[in-house]
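Following this line, the structures themselves.
Computed from the coordinates by the stated procedures, all read-outs in this text should not be read as laboratory data. None of the values given here were measured: they were computed from a predicted structure. Cβ atoms are built from the backbone, for glycine too; each structure is taken alone.
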Structure I
Amino acid sequence: MDVDPPFLDTYKTLLDKATEGANGHKEVVIIEECELPLIDLGRLNLGKLEKEKCKSDIARESQEWGFFQVVNHGISREILEKMLSEQVKVYRQPFNNKSKELFNFSSGTYRWGTPTATSREQLSWSEAFHIPMNDIPFSNGFSSLSSTMEQFATTVADLAQKLAAILAEKLGFKSNFFQENCMSSTCYLRMNRYPPCPIPSEVFGLMPHTDSDFLTILYQDEVGGLQLVKDGKWFAVKPNPEALIVNIGDLFQAWSNDVYKSVQHRVVTNPRVERFSTAYFLCPSYDTEIQSCYEPSVYKKFSFRMYRQQVQDDVMKLGRKVGLPRFLV
């Protein structure tokens, strides 16, 4: 049985319209490759001066790039490789098995494509398990996946809290805001697969967007495909098998009063090779109020619930997320 979702059949009308409109011609855009700023977190253990330099580097890249990568992050190579291996096993299941929620996850965990898409630019050629941390551990015949995910999630959650605390400290706040509001019950793990795409020039693996959380930590394979905006241009991120990628989300940009940047990023499709990644999202409870930490405030005060609802409303009406501009003062 086929392991891939039925993209071509499901979105046939939309893709046929795209082809007709393009008349067989599509503009070719040259994307430069870049290596994200690399931060060795081992420097946090090398004495006060080096520790403070490392913290300053983390804050600077969060301001200038909104993205950086980290090594010596405390998550063993063994766990990362096992996470990828177990993820591949899940995605090797027939599509019908994945869509029937056979893994004891809550309803709606398995997602693919973009149900709200009205154009090819809004379609994401990917599938994902978007898993609340409370759903781990689980079993149902996948105990090895369960234990691996639990190991991965626990260590990455600790890393996310450490980075969030450093970023808060560099703003002048030594608070336990993130520990109090971003608990295991409110955070998510997302296992992504980007199947080979026969029309890579027509659709994205993941359409351009910003993340709606505080921080995202990403582990990806070596295939590549992640791209981000820097200085108004798109750059292709060169994979580093030793590193985890960290990026700022919308909530941190609002909380920091635009000091830290939540930047647009996307994933492009590959005609021959599948791509895997796993992302951890540091999220607060829905009732958590996000308020800029400096005055005058760039954004109105809002709850995470309000933010999520506005994003969903915009996606339904416009086919895309608007995000933080909706909450400007």
Structure II
Amino acid sequence: MDTTTQNTAAPPAPQPSEAEQKRAARGATRPGDRIFLGLSRGSGILVLVIMAAIAVFLTYRAVLAISKDEANFLTTFEWSPSGVPPQFGIAVLVFGTIVSSIIAMAIAVPIAVGIALFLTHYAPRRLSGPIAYVIDLLAAVPSIVYGLWGALVLVPHLYGLYGWLDDYLGWTGILAWNRDEPRSLFTVGILLAIMILPIITNVSREVFRQVPRMHEEAALALGATRWEVIRMAVLPFGRSGVISASMLGLGRALGETMAVAMVLSPIFDIKASLLNPGGGTFAQNIASKFNEATPMGRDALIASGLVLFVITLLVNGAARLIIARRKEYSGANA
């Protein structure tokens, strides 16, 4: 019995020789793998070096300007770096940049998510393709073209909307209008919303397409309506992607230059109403004043650019934190 058992037992698997182990190790680090690893690592380090170089340059020039500023750089409502004494501050620019970006996001994000859901879950294939193509074309339009359209078409057609807002919501003070030309932060927000709409839509659409089909079919099998499927399966899964798309759009809104410069009537003051001309943004102020600025004025503009740089980093960092807290909605856990 013992002999039979020994004969029928499977022989042990042969162990690879030392030469075979060395060949396997060399195969894991083939020249192509080493080259790709080096290029990838070098690219990541290069990005960090460039970011650090930009930060050092902006900080150095900003310190030169701020050290000569006779006023408070953070709270001053004036921009005269060439004056005697020089006075300049970013209070108006911070307000204008943040307010116009918030208006743009409030308009663009719901519309973009709605378009993405329509294209992925409602529109027939023969209709979703052309609409997606048109949206892709909108993302490729240069900002100067948006600026020309905003100045020549959008602004003249906003009198009716501004009048309606003033008639029904003017009592709030925020939407009061003194009948000036509608070149205000609200107009800038509308234009920026149109500009960032394709970015948020395209990214959200691709995220919604990655929703596991089994999740949707399971919800339908339980008797859920199409909207309930979207609310319980699609939106939770794509929440991180929508946040990422929104941050991409916000990044463009914060740094948009020429379109804002062509639409906004900059006044270095903070107005209580968003419909009246006034305010300014970092990018618009730098673009409009850089050519005629003195060396001191350029350092002041670079100092304002440093603040915009920091704001952008903070926004991206906050987005990463939000996404990290929403890992339970990722497709990896599906």
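Using distance in nm of label points 7 Å out along Cα→Cβ at positions 94 and 134 as the calculated read-out, with 4.2 as its value, let me know the right label among I, II.
It must be structure II, since only it matches.
Here's another thing I want to ask about it. In terms of percent of Cα pairs over 29 Å apart, for residues 86-253 alone, which of structures I, II is highest?
That would be structure II.
Out of I, II, which has the highest value for distance in nm of label points 7 Å out along Cα→Cβ at positions 126 and 150?
II
Which one of I, II has relative contact order in percent (Cα under 8 Å, 6 or more apart), as calculated from the coordinates, equal to 20?
I
In terms of percent of Cα pairs over 30 Å apart, which of structures I, II is highest?
Max of percent of Cα pairs over 30 Å apart: II.
Continuing with this model, one more query. Here distance in nm of label points 7 Å out along Cα→Cβ at positions 174 and 198 was calculated and came to 6.1; which of the structures I, II was it taken from?
I
Thinking of I, II, which structure, once helix-only ellipticity at 222 nm (-39500 (n - 2.57) for each DSSP H run of 4 or more, over all residues; to 500) is computed, gives back -10000?
I
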